[in-house]
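Given below, in the form of structure tokens, are the structures.
Here, each number is a calculation from the coordinates, and none is a lab measurement. Predicted, not measured: the structure shown is a model, and the values here were computed from it. Cβ atoms are built from the backbone, for glycine too; each structure is taken alone.
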Structure I
Amino acid sequence: MPFQFKQFQIDDDGCTLKVGTDAVLLGAIADCVPAKSILDIGTGSGIIALMLAQRSRAGIDAIEIDEISFLKAKQNFSTSPWPERLTAIHGSFQGFSTLTNKTYDLIVSNPPFFSNSYKPSSESKQISKHNVALDFMELVSGVAKLLGQKGKFSLVLPYSEKENFIQIAKTHNLSLNGILDILPKNTKKPNRAILEFGKDKTSRQKTTSIFLRNPDNSYSEEYRQVTKDFHPFY
């Protein structure tokens, strides 16, 4: 059953990574309004690309290595209100970043992110949840090549991987602009973080936080406000 958002729907059946709050938050807050060109790395079902299409007027390329997920993203793009601005690309980010001469105003990713944890037996789940197909160094190297001089790179990571990724980004001259720490509840510690990088070293770093659910497990008012233009139930 497709997931119905206010302006589009997502069919993620068979996709390696299902629609979740990580992707929805990144799609809702990434700074896309001034962008004319956007790249979504590891688009999965296309959820982030579609949210950015709703929020901007940019042309959006969305790359996905898993064939089933790529086909679903292509389908979701074609049935959306913005098919002419959304392009699904099947292949690896490493190959794409090597061959293309394009640069982007905004690059986003909900990447394969657990670098040192136990890997599941399913090959597709390994690709989606662990950096077996795209490690952090390859991701940062490709982003540094494709990001415009005034462009921004935003991604969501497990909180435990945050400092490691920041250090890798520094080696490719990507400066940290801001951090959004994500708490499952206001009584819990952060388990995710959204990071924004750029090539401008004069930017001031900002750190903020958001919690997703109330003690009764309902969505917090903060989360509702951030995602109100997308979720149909509020």
Structure II
Amino acid sequence: MIDIQNLTFSYTGQSCLFEDFSLLIEKGELWSVIGPSGCGKSTFLYFVSRLISPKSGTIKINGEISTRPRPQTGLVLQDHGLLPWSTAEENVRLGFNIRRFYGPDGLHAPSESTLSKEKEQGLVDEWMARVGIEDLKKKYPSQMSRGQRQRTALARTLALSPDLLLMDEPFSALDAPTRKDLQDLVVDLNKSQDLTCITVTHNIDEAVFMGGKILVLQQETNTVPGIINNPSVANSRHQDFQAMCEKTSSLLEMTV
């Protein structure tokens, strides 16, 4: 689904984060990305979402060269990106309002995205309930905790039924039971809807739980991707889970 070839990028005045970097992510795969601070984890998501462009190289999604954000890609950022003047319900509905404004033009909205307002509202209600914020519909972001804002951003993204889900530290502000529930939810969506998912995290256990393949980025320029194939994905009780955590930790220590 995602074919990155010979990608090179550096921020102005800084050392090169990626140089001649190539990576293939198949449709329906579950990936996690981990590495030390400043290694390019969030930047990697920005490339795939096309919020920024590399200095050189190509990114293909579903066989087509990607040069701009695509409407089928869902992105959950660390700062949530909620509108402060809108309620939680209005923020979850935001994507549908944008799609309705542009129409199914294939650029701002999928060409097949034509839903009635009743169907849209049904999806808003469904996803607010699934992430546990149905009681916050009329609350504004300033009236919510960071974890509640994070869940609102996740509901807004999932309500649009993306085929590619990119998440940057999506569960970092959540208590342990809620974090586990939402991790399970994403894994279930990956299995049931063939949803391709990439999760950036700094947490080793989460990287192992959320990644059938774990991309370990390094502090120095990333050229050849460090990839761990993980048989214990989505199963913290798997006999290899702790061993995979230790392997990931060891590889991380080598990247600093």
Structure III
Amino acid sequence: MIKSFIALVFSVCLVHMVYIGYIRPEANQLIETAEAEGQTAPREIVVILKDYEQEICFILMLWGAFLIFSSYRQILKTKYLFSVDLIEDSDEFDVDAIIGKLDKQIPKDCLTSPLVQTLRSSLWRYAATRNVQNLSDAIESNLDALAVRQDSENTMIRYLIWAIPSIGFIGTVRGIGQALSQADRALAGDIGGMTNSLGVAFNSTLVALLISIFLMFLFHQLQRLQDSQILDTQAYCEKYLLNRIR
């Protein structure tokens, strides 16, 4: 939680510094130049990104990307365990010795991996009952718990992917409201203010949808890795644990 909060504060500071240092000054200069020449605001990238809704969307994008890549890192740093035989191959199948081997030989940052947790829990169940069916049930229950935990950990990411387009629609409503308030000037022949306000409306939606598509792609890749982790854990337990006991 502390790392997530620090990442949010860093995202706010970084994006706001970019906006006040480059994007908004450049956009205001382009808009003032266009107004002096009697033209509408140009469709430059800084003009499209200058509003507050787009700034908030970029802050949430950086935060969401941090959460997603943190989950990537947790999965990938323990992926090598699936290619290692963590269970000692012995005729007696000493459960205590196997669990001791897991605790001693596996790095501490990998002890909380789903594979190690599943193996330890299943082995303790087998040591208590000496029943292969109970061992199989323990593996299935651990995999179900892993799926539920991963789904709960992805809740904030789903919320951000939903919130970003919503913020874009807020900008759309704000821009349309500004445009309607300038309808009398448009009827008098000055449509510059109305077109600029409509630009605010459509720019915020455009940026929010593009960011949402980007985050959704990263999130689907994360879900693919998480599903693969569950399947790999199940296949590993069947190959190195269940088949060996049988």
Can you rank I, II, III by distance in nm of label points 7 Å out along Cα→Cβ at positions 35 and 147 and just name the one with the largest value? III
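Out of I, II, III, which has the highest value for Cα Rg over 2.2 N^0.38 Å? Could the numbers behind the result be given before it?
On the way: I: 0.95; II: 1.01; III: 1.53.
Largest calculated value belongs to III.
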Which one of I, II, III has helix-only ellipticity at 222 nm (-39500 (n - 2.57) for each DSSP H run of 4 or more, over all residues; to 500), as calculated from the coordinates, equal to -8500? I
Mean count of other Cβ atoms within 10 Å over residues 43-50 from the coordinates reads 30.1; which among I, II, III: I
